[in-house]
Structure I
Amino acid sequence: MDRATVDKVARLARLELTDAQRDQYAAQLSAILAHFESLRALDTTGVEPSVYAVDLVGRPRPDEPGPTAGHDALLSNAAAHREGFYVVPRVIE
């Protein structure tokens, strides 16, 4: 993987990389892509597509309403709250 691609991925991930990190990530990402190329060479004829890598033993429970912990109990776990609402860092300027 070339440095320009690493820079693009870093920009999309909002990472600031040093030159040493760029070289390290380029090598690591190249190794990951090479592994995927080796997987592409496998014969998957007759293999059913799957959402999960392994069969799920316990299926998800039905989506039915049930009792909740209550507003005050949930707010007690928050890092910060004010006037009954969670306080979180601003993400949009």
Structure II
Amino acid sequence: MQKSAGTSWGHDAVVKELMRVLEVHTEHKVELRESTELVGELGIDSLGVMEVVAELEDKFGLTIADDDLREVETVGDVARAVETRLRADGRWSE
């Protein structure tokens, strides 16, 4: 069962959805982990990162500020950026 944008999310659910999105946008078939580097291991360039973020914003019904993306290098960094917005919106469940 898929969650709607207004639903509460937890870490595992965020990472699972993120992995689904990343699989579509990756050039290289590598095992996706939270430590996987977007550029170095997945071959996602800055435009690709923006596409991933746009898809995640739609999926989770939120907006991630450009400032929150400046330090994003790994899958885990993206997950934390999403989690930060979900917490701020009151849609986070531990």
Structure III
Amino acid sequence: MGKVLQDLSAGRLIPYEMEKSERYKNARIQMREKEDALEEKLNKFDKALVRELRELLDAYTDLFTIEQEEDFSNGFKIGVRMMCEVFGEEYGEEDME
């Protein structure tokens, strides 16, 4: 078994804990600053509205997480199908069934 598979199966390789890019870090900082500024403005008018906004953002985060998981899974499946197709041509279709 390859090192990546060993690390993944042993819990030493956790994709969501891997180092994020500078692009990601900067976008995250900008988003957080905008979120804080909006929350501060809304707090002056209606604290209940801020709670609703938080609930909406939490729901969006949940949905985004599900979408990422499904996109990763689907992408992985496509990659495996491509490999099967490539090796099927190389070794003959009957070997892949």
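Here are the numbers for this structure:
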{"read-out": "Origin of the derived value -13000 (helix-only ellipticity at 222 nm (-39500 (n - 2.57) for each DSSP H run of 4 or more, over all residues; to 500); candidates I, II, III)", "value": "I"}
{"read-out": "Parent structure of the calculated result 1.22, given that Rg/Rh (Cα atoms, Kirkwood Rh) is the read-out and I, II, III the choices", "value": "III"}
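Since every read-out is calculated from the coordinates, none of them should be taken as a lab result. These numbers come from a predicted model, not from an experiment.
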